[in-house]
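Peer 1: Listed after this line are the structures, all set down as structure tokens.
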Structure P
């Protein structure tokens, strides 16, 4: 597991105080489409031979936070897609050019949509330094350590003295259902996305594939309840949330996406012919 760019974030995640019951749930969703942008039904088996422009998958990783806290403080997350029969990571590479941080967030007092890495004034919760979109692994669909975190707190607030206006870079509440209307472009119908990617799955071997989080490589924490988030601070008090739970704090794996790749028609004809020949020989 890579630690480049995350040393400070990981230190904050594991060196924080522990308090009440909190849960961070990580989920993944996806849509499929052809090279012309037409949607493909992922609930039905996908035959790449039916799509000469290719079969593409757009995936997103998002989180939900519950409990006595003020939202996600920071996270390091690893995710991939496995073959459900073998448990092996899918043998197709996510290239870095198609890996990004989703622009689903908004900022108070602006109409600009941003990402988790943006300062609040430009759109987003202002999770500045430490935010990363991850590193693809070689020859497999596996994204190592996408993440975000607050390493300092410059409170996003409206200044009433002259010159009046919005100041500060950080907003609280990432992952909380009660803050969706304030933070997300799509409001209560939106998702707290952390990272997204596009990948060509046309060359995948036949089989059923499912998104999976590499739970040993996930670390999350939340902002402690009662922290004054209207005041600038060099660092925030946070509560770590672990996979196996500490004092009621839990890190969970939630929704996943799944799809099935089936043989192309020529392959099916060969299989049918082989089966017919086998039956004739037995007869």
Structure Q
């Protein structure tokens, strides 16, 4: 069974590379070796050991929660890990997917794009990133700080990755992602047990995520969409506008009238590289006194 699944995943990876020569060239330029691992689930005993052995890094972090797949890299070595059980579970949640192969292929291509975005080493971060991290460490809030910074980093790099995906597979990307992005904003009232600045930071993180996503959907090539996917895109656009309006009201209540203006005025270029993004975020966190 594993062998059948491996051949299936391998076939889709090769299709993605064949159809995206520019991505293949970038991967070749950043990596001297890329390893693909297939496991049943994230709790398998040999997951961490296999990944750490491949990188020769006994302290490398691996996801502790169930995900269908993830990509990680270090010193010119790249690794994509698939969890077959979770891959199947995420697929079964979608009763609206007609072409399951295209759905899987789009998810697999996203991991290849993550390796491109990581440029050979996902452990390298900018000076501003570490300054923000050290701010949380100095305040003895590193446990929650790590979560906030990880979400900032994830939201930023998905901006870059999604732009790669919609260049080749706009219809498939919309079909795969639209349900995820129309979900409601978190209920921040449930976070009353957390310090005020932590709740405020999470509100700003979510606001940045929605604004970055809005920039992505502005780039979707409308002329290449089917009628079905044009309707889904319209739903995405309208829902994202509503979510940003909701975030504006929440920010004005929780952080003051000028908070949303600071965030909403950020140009798209801020999201294009991690270095620029965290430089701006660091200034933003200082201005809003979030740490």
Structure R
């Protein structure tokens, strides 16, 4: 009977509308973070250009790394600030969408609106606080890896170039190209993290609603189906797993076992958590 729920126009139109708005919100936040990243990259290149031109010496390499370290600290600070803002926005959106879905589905399938005895503001804030701590650790790890990669690239450039080619401007160009190439990685990380923010907030809300109002509430997934949908997502979409809120989703795909409480289970996964009750499938 669950097939009726997943194909009902009230369900599909509401969830697909939510997905479209969430993806637009995630894209907007990602652009802000990339803008901060690019601003720091430009500042770094401007600073490096103040180093006297000529053969790039070991001493100048040390100066370069001091500038790189300062830039990475600035990136770290900006990303933490931007991600804290995104955490608040996506957490609030997640709990609001959950309340809207439960209300709409209850009215559609049960003929009445279920009162939700939850404090949405408190749930969104709790989710935000948890996510800020989690993402700050992720950003620290990313910054450390970024610093290590830049140091290795500069060292490699020093080794590979002969004395006449090892110039300050050449190293500045190398660093600039590296940062440009790094943008796609950061963009993927940011979008994946923000999608997790949204779904984590919904999971928090599901648990609160189950405890306070609807003890039979469960969770399921909804996958947007278009040219960007991965084959693993299409396969999971056929299964339509419906499970208790505190249990993980499990999928084995091409020999890899994915175990996750909420999407995304991999980069670029666009599935979202959706509330489910047996009463909504009759």
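Rule-based calculations on the coordinates, nothing more; no lab input. Since we're looking at a predicted model, the values are computed, not measured. Cβ atoms are built from the backbone, for glycine too; each structure is taken alone.
Peer 1: So if we calculate relative contact order in percent (Cα under 8 Å, 6 or more apart) for every structure here (P, Q, R), which label has the highest result? Working shown, then result.
Peer 2: Values: P: 28; Q: 18; R: 25.
That would be structure P.
Peer 1: Using FRET efficiency 1/(1 + (r/R0)^6) of positions 68 and 252 (r between Cβ atoms, R0 = 41 Å, to 0.05), single out the structure from P, Q, R with the greatest value. Don't jump to the answer; show the numbers that get you there.
Peer 2: Working: P: 1.00; Q: 0.65; R: 0.45.
Biggest value here belongs to P.
Peer 1: Taking -21500 as the value of helix-only ellipticity at 222 nm (-39500 (n - 2.57) for each DSSP H run of 4 or more, over all residues; to 500) derived from one of the structures shown (P, Q, R), identify that structure.
Peer 2: Working: P: -3000; Q: -21500; R: -25000.
Structure of origin is Q.
Peer 1: Hey, Rg and Dmax of the Cα atoms in Å derived from one of P, Q, R reads 22.1, 94; which structure? Before the final figure, lay out the partial values.
Peer 2: Working: P: 22.1, 94; Q: 19.6, 57; R: 23.5, 80.
The read-out comes from structure P.
Peer 1: Now for a different question. Of the structures labelled P, Q, R, which one yields 31, 13, 4 when semi-axes √(5λ) of the Cα gyration tensor in Å, for residues 156-195 alone is computed from its coordinates?
Peer 2: Comparing all candidates, it corresponds to Q.
Peer 1: 2.7 is what came out when distance in nm of label points 7 Å out along Cα→Cβ at positions 148 and 212 was calculated for one structure; which of P, Q, R is it? Don't skip to the answer; put the middle values down first.
Peer 2: On the way: P: 2.7; Q: 1.6; R: 4.4.
Attributed to the structure labelled P.
Peer 1: Taking Cα Rg over 2.2 N^0.38 Å, for residues 188-243 alone as the criterion, which structure among P, Q, R has the greatest value? Present the calculation step by step, with values, prior to reporting the outcome.
Peer 2: Numbers: P: 1.82; Q: 1.54; R: 1.36.
Answer by largest value of Cα Rg over 2.2 N^0.38 Å, for residues 188-243 alone: P.
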